[in-house]
Structure 1
Amino acid sequence: MDTKEQLKHLLLTKNMTMTELCRKMSQRLNKDYTIHNISGKLKRNTIKYNEIIMLYDILGYELVVREKQNRQYFR
């Protein structure tokens, strides 16, 4: 599941629209975020890490990075 798919899933889980998410993000950052803007970044895979963190935070989630237990990595 990529970031766009995950975000869609979380929006459904929280019963929130992309419009509402963009409005809340715009309010927090005093910068205009639109559906077109966020969707384009997700489609092109150019969304910034801090924007993803903010989107998850607005939805009530946090991104956690931890060491893998089985220590298998990409090869």
Structure 2
Amino acid sequence: MRTERPPAENVRVEEWARASRVMEEDRRAGIRGVVTAQALRNFTGAVVAELRHKPASSTSGLVEQQRWFRKLR
């Protein structure tokens, strides 16, 4: 059984529908505006900074991941 929404609720739903389109366009514009080379330098810098505190693992972690998946079955 479907109930009708009150008019005020319909207005709110429509407002969010419009806002979501604007927010999505803003998100896409932000992605389009990224300079890939700079983003990669930033990411690399973050990884290098973290590796100073915790050296890279000698394994890929795949065995540990499979162990966790086995527990979830």
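Any read-out appearing in this document is the output of simple, stated calculations on the displayed coordinates, not a laboratory observation. None of these values were measured; they are calculated from a predicted model. Cβ atoms are built from the backbone, for glycine too; each structure is taken alone.
Comparing 1, 2, where is distance in nm of label points 7 Å out along Cα→Cβ at positions 17 and 65 highest? Provide the component values of the computation, followed by the final result.
Details: 1: 3.5; 2: 4.0.
Comparing 1, 2, the top value of distance in nm of label points 7 Å out along Cα→Cβ at positions 17 and 65 belongs to 2.
So log10 I(q)/I(0) by the Debye sum over Cα atoms at q = 0.16, 0.20 Å⁻¹, computed for just one structure, reads -0.84, -0.93; which one of 1, 2 is that? That value comes from structure 2. From which structure (1, 2) was mean count of other Cβ atoms within 10 Å over residues 41-48 calculated, if the value obtained is 12.6? Matching structure: 1. Using helix-only ellipticity at 222 nm (-39500 (n - 2.57) for each DSSP H run of 4 or more, over all residues; to 500) as the calculated read-out, with -25500 as its value, let me know the right label among 1, 2. Considering all the candidates, the number was obtained from 2.
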